[in-house]
Structure P
């Protein structure tokens, strides 16, 4: 039997139970704050990207006390990246990195938050409502069931589209011109001793990154042996190819990687346009975290690191608002710090994305990496 939707007043409501939302809820719950964690989907669930955890993401999980969770869930080490471009390949070492499916990681972080005292409300849509003198309304919908709660602070970690803010006139989301579309699928590991030569060509502990003229495809082996495929394509190229599987085949061929016949029958998932930014990051009693705050093409693996770091930084601000009242100046200071940090990292991502879209500059970068492998940590590519 499904519990009825909650009502009443809550100190904190977190919208979205991905890594940013779950970690923020965990941080507040550990401080004794009653937290309502609202998620529109049923967990556990698979996500297109984020299976690779860079050094920045690992450091954030360590700071949050969640490093042991990776071992418990069977996260695998990520030792190198094999970069393919124009039929050439090069192997680059990675100083730090682990691989764990988003299905396992997100579920693990949600369970940690619930164990700390957070209340999870799954399969429920949330909509930011009007502000009152000391709270913000959050409207909840599950099927035909409706409810409204009052929150002293709302943390919005609702992903790229963040539809819970559609009625908030001050929030503006700007899509970058030419933004690529994310796509991904999961290829199960061969069962009962069977072998799949094509699938088996993509081994454990290595990220395979194929770069083509109109996108790139990353492939990495997950903790259960399945092959996670995450890609980003130009919208026109995706349409011209007739779908994500054909577009991925084309990129793999251009890069000189082994073909994967299993891509065609796989269940592909697409994302909205990837590169975007939202402003402001704070409003009357709410904060934007993770992908809801902004996103750039994920070749550099920065997305997970941004999301986890933002969650950690939001906890002191939310606690200050709960203990001393909402302070617009403090919120604006946090927003400026987050925006500046995000801008610096996104400049690197945008520069790299532009380089990889041009054959001559991508070849120059490829040759530089082959000659000076020590440059590899600057990229930390993860699908």
Structure Q
């Protein structure tokens, strides 16, 4: 929390509006010593001009001023779409309840009576800056959520359309097709269904992480056992493309992690490697132990990743469906889930790739 407060102070600029120079100086000195950027102005009309030129993060506003009182200034601020979200704290010698109510109904978020205490001013300014920052973060998260849901709906709609289309065609022609043609249709439906199931599985895991309902139970694990389980799950996919998956770890590695989360990370990374590796190539899975952590690498000889896609691989707002070397479909949700799970272990995940020369995903876990 201390770091968060420091970052708020480092960037926050506060507009102080009061027609008495002594008040401007006192308030300015209080806030400057607390690390804020301060802009004092002596009138309401000047305050509106200054705010329009460079939008402040917060305004301290006197009420009794000669050219335009504080109520009028606040109302005009709230009527301006560009400035309406600026928190306004009234500071006035008026202490009647009606004056306070009028200040708050005109758009103020708080009211400080004169004479004021320095610590009270600093505390209220800090509180409302934090509230504003949290509000902006919530708005950003809502935008991200809406975009994510739109992308997810698109990624779910496509495979279901494919399944329905294949089944409809099969039903219409089932008496015409021979067993080989029927087997081909069923195989395609199975592949699309499996990909869709994996997507839903990742989605449910992600939702449980966001709600805090996914247990986190780290324990000592043998890498060879984790790898064997993943290999058993994904071997049919690899065999279908004649891809060899190797554990090239020199000796068995023990690490401390939540088994389900690590298996999810490894399953997603190896599954992606299969998707983007050409038939007949190989995938290497490596675990290297140092004094402080274990680095696990999934290296393929596939098509590689462009710099543009690589830059946004772990960003939920840039989830994108890409087709594999055998026209496999999928979504980037798995990679975002990998990032969530690795960071839950205080580890880090990154990618190295060059178009045409394969990709290496690396992630770290504690010993």
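Hey, percent of Cα pairs over 19 Å apart, for residues 54-237 alone derived from one of P, Q reads 76; which structure? Working through the options, I get structure Q. For the read-out distance in nm of label points 7 Å out along Cα→Cβ at positions 142 and 206, a value of 4.7 was computed from one structure; give its label from P, Q. Only structure P yields this read-out.
Can you tell which of P, Q yields 5, 24, 32, 24, 12, 3, 0 when P(r) over Cα pairs in 10 Å bins from 0, in percent is derived from it? The read-out comes from structure P. Using the calculated result 0.30 for FRET efficiency 1/(1 + (r/R0)^6) of positions 70 and 126 (r between Cβ atoms, R0 = 25 Å, to 0.05), pick out the matching structure from P, Q. It was calculated from structure P. Between structures P, Q, the greatest calculated value of FRET efficiency 1/(1 + (r/R0)^6) of positions 166 and 310 (r between Cβ atoms, R0 = 25 Å, to 0.05) is seen in P.
Of the structures labelled P, Q, one was used to calculate distance in nm of label points 7 Å out along Cα→Cβ at positions 38 and 270, giving 2.9. Name it. Structure of origin is P. The greatest value of relative contact order in percent (Cα under 8 Å, 6 or more apart) among structures P, Q is that of P. If distance in nm of label points 7 Å out along Cα→Cβ at positions 118 and 334 is calculated from each of P, Q, which structure is the one that comes out at 1.5? It traces back to P. Matching task: -11000 is the computed value of helix-only ellipticity at 222 nm (-39500 (n - 2.57) for each DSSP H run of 4 or more, over all residues; to 500). Pick the structure from P, Q. The correct label is P.
A value of 0.40 for FRET efficiency 1/(1 + (r/R0)^6) of positions 182 and 230 (r between Cβ atoms, R0 = 30 Å, to 0.05), calculated from one of P, Q, originates in structure Q.
Quick note: the coordinates plus some simple rules give every number you see, no bench work behind them. Owing to the predicted nature of the structure, the values given are computational and were not obtained by experimental measurement. Cβ atoms are built from the backbone, for glycine too; each structure is taken alone.
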